[in-house]
1. One of P, Q was used to compute Kirkwood radius over Cα pairs in Å, for residues 72-215 alone, and the result was 17.1. Which label is that?
2. Using distance in nm of label points 7 Å out along Cα→Cβ at positions 168 and 224 as the calculated read-out, with 3.7 as its value, let me know the right label among P, Q.
3. Given that FRET efficiency 1/(1 + (r/R0)^6) of positions 80 and 152 (r between Cβ atoms, R0 = 30 Å, to 0.05), derived from a single structure, equals 0.35, which label among P, Q identifies that structure?
4. Here helix-only ellipticity at 222 nm (-39500 (n - 2.57) for each DSSP H run of 4 or more, over all residues; to 500) was calculated and came to -24000; which of the structures P, Q was it taken from?
5. Taking 1.19 as the value of Rg/Rh (Cα atoms, Kirkwood Rh) derived from one of the structures shown (P, Q), identify that structure.
6. Out of P, Q, which has the highest value for relative contact order in percent (Cα under 8 Å, 6 or more apart)?
7. Have a look at P, Q and say which one yields 64 for percent of Cα pairs over 20 Å apart, for residues 120-287 alone, as calculated.
8. In terms of FRET efficiency 1/(1 + (r/R0)^6) of positions 256 and 296 (r between Cβ atoms, R0 = 30 Å, to 0.05), which of structures P, Q is highest?
Structure P
Amino acid sequence: MKIAVLGAGAMGSIYGGHLSLHNDVYMIDKKQEIVDKINADGLKLFENDKDVIYRPEAMTDSANLGEVDLVILFVKALFSKAALEENRHIIGEHTYVMTLQNGAGHEDILSEFVPKERIIIGTTEDNGAVLDFGYVRRGGKGKTNIGMLVPDSNGMLGMIKKSFDSCGFDTHIYDNIQQLIWNKLFTNVSLSALTGVLQVPIGFIAADEYAWSMTVTLIKEALAVAKALGLEFDEQEIIERVRNTSISSPEGKTSIYADLKAGRRTEVNTISGAVVRAGEKTGVDVPTHRMIVNMVHAMEDRDRKETK
């Protein structure tokens, strides 16, 4: 397949590198230093205790690339629309667009560029960290879970599984991929969002009665929305899982915490914001999630606005 990977960060590099073994892969990133390094020396992944070099082609401008079979989004979610807009010309009438990004509701943006019949959503259990330009540590191999919003009439999911698995991934196809996405989302919309607003480590949440009370409220609101979407979860199991995550990571820091601390914009719109949008669609009120979204955005803005 001819594949374009938007974003050459940790996850984009892991997937772009491995997929280049048996596909024509093009890494598209705005950082010239990353592109130059990959094209000159290859894409280096530290995995299984050694450095491995892969050879995808990298570029900052896809103007001459032509249409591709598959676009995989690995930019930060708040840049998804801009990345797709800048590369709209590589999306043809047969191109599929895939997201394995954190959070939920990404299909709302993808549907502006391709019909729902060509949208693939999912999750990845792989993880990695950027060590240098064109150099990424793969933390460990996990499942790649994919599905579609409508029946897969062209068998694209099967072709993707075959291609991905041949390149070293463990790909699983789900008829109801939203169940899996929301199952992962509950932790992010509670622990990640709240640690960001409070600017505390993950362990604080379960240890503090007031923080834990807010966390349970956030979980219950999200569960009510999930139920309205036709998804079924065990409330006590979800609550206990989030609690155990907090207890087992006493000094852990979430992405929203880190972004707010560094003065960066966050992905809250595809985390807590996904619950708010789904609540509006289903008629379920989620006041605590709306407050969290507003608070995170206010914290993003506080260092950007001059005090009058």
Structure Q
Amino acid sequence: MASIEQAPKDRTISQDTLFKRNVNVKYAKNKLFKLTTFGCAIILCLVLLSIIIFVGKSGLAVFKHVSVFTFFFSKHWDPSTDHYGAAIFIIGTIALTALTMLLAVPTSIAIAIFTGEVAPNWMKKVIRPMLDIIVGIPSIIFGYLGLTILIPFIMRITGSVMGEGLLASSLVLAFMVIPTITQVSDHAISSVAAEIREASYALGATRFQTVFRAILPSAKKGILTASILGMARALGETMAVVMVIGNTAQLPHSLTTPTAVLTSNIVMQILEVPFDSTWFDALFMMAFLLIIISTLSIVIIRRLRAKGV
């Protein structure tokens, strides 16, 4: 009789033990997951911080031998005579980025408006995968196409002896960043609440008025983010620019004058530069400038979004 009464108690005890064990296992899994994700975040931050410190330390060392004014404002770059004026490359980078965005942003917004508001569903299913494919194409292919097709075309149209320069580079970069800007802008436009569209049409607005007075103002944060992302890619692009810009340390007198930018100068000279030299430090300072510009772009967009711009 005692053994019969003991059996339910043992079963109850075993069930309680199993339940507690399951709870402990789930707690351990959750704890492990939390520690793993936290560790990944810490590693990412450490890697990023290490890159910034290494590049910044190497780049700032150039000012031991070159004055700040000379590096940023001198147009004389000649490592053979120890002259390291980066003004040509900084001006070229600013000009190329500005021209690229001038071409890419309006085109991207127009495509995003067409895709999100005008195109039928079957066309959307064609356009959006095409944008995904273009984003995945390696940059060197764009550079090769620009070198073999675009530059000869520019030479025929403009009559220029050399078609390399800001025009060819900006056209190649614009085609590369248009898919990125378009995709993010399309998502922002498509995310605008349907009530806004319905209210606009209910007030008698046309599709044009609805798009430009209701939808685009509502999606401006996403469009601004898309533009900054496109600009960041244009700033950091290297191989495609190297193949079509001419890589000549001179200020461009026209859109078809060969010139150079920060990225192209780094990649063209980094293989022949002596390690631990002023030339080496000057190239790292150029890389550090690109990091600073990209970081400032991200900070600006986050501040603007925080203010509701």
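1. On the way: P: 17.1; Q: 18.2.
That value comes from structure P.
2. Details: P: 4.6; Q: 3.7.
It must be structure Q, since only it matches.
3. On the way: P: 0.85; Q: 0.35.
The structure behind it is Q.
4. Values: P: -12500; Q: -24000.
This value belongs to structure Q.
5. On the way: P: 0.97; Q: 1.19.
Value 1.19 for Rg/Rh (Cα atoms, Kirkwood Rh) corresponds to Q out of P, Q.
6. Working: P: 14; Q: 25.
Once relative contact order in percent (Cα under 8 Å, 6 or more apart) is tallied for P, Q, the winner is Q.
7. Working through the options, I get structure Q.
8. Result for FRET efficiency 1/(1 + (r/R0)^6) of positions 256 and 296 (r between Cβ atoms, R0 = 30 Å, to 0.05) over P, Q: largest is P.
Every number in this text was worked out from the coordinates using simple rules, so none of it is lab data. Since the model is a prediction, treat every value here as computed from it, not as a measurement. Cβ atoms are built from the backbone, for glycine too; each structure is taken alone.
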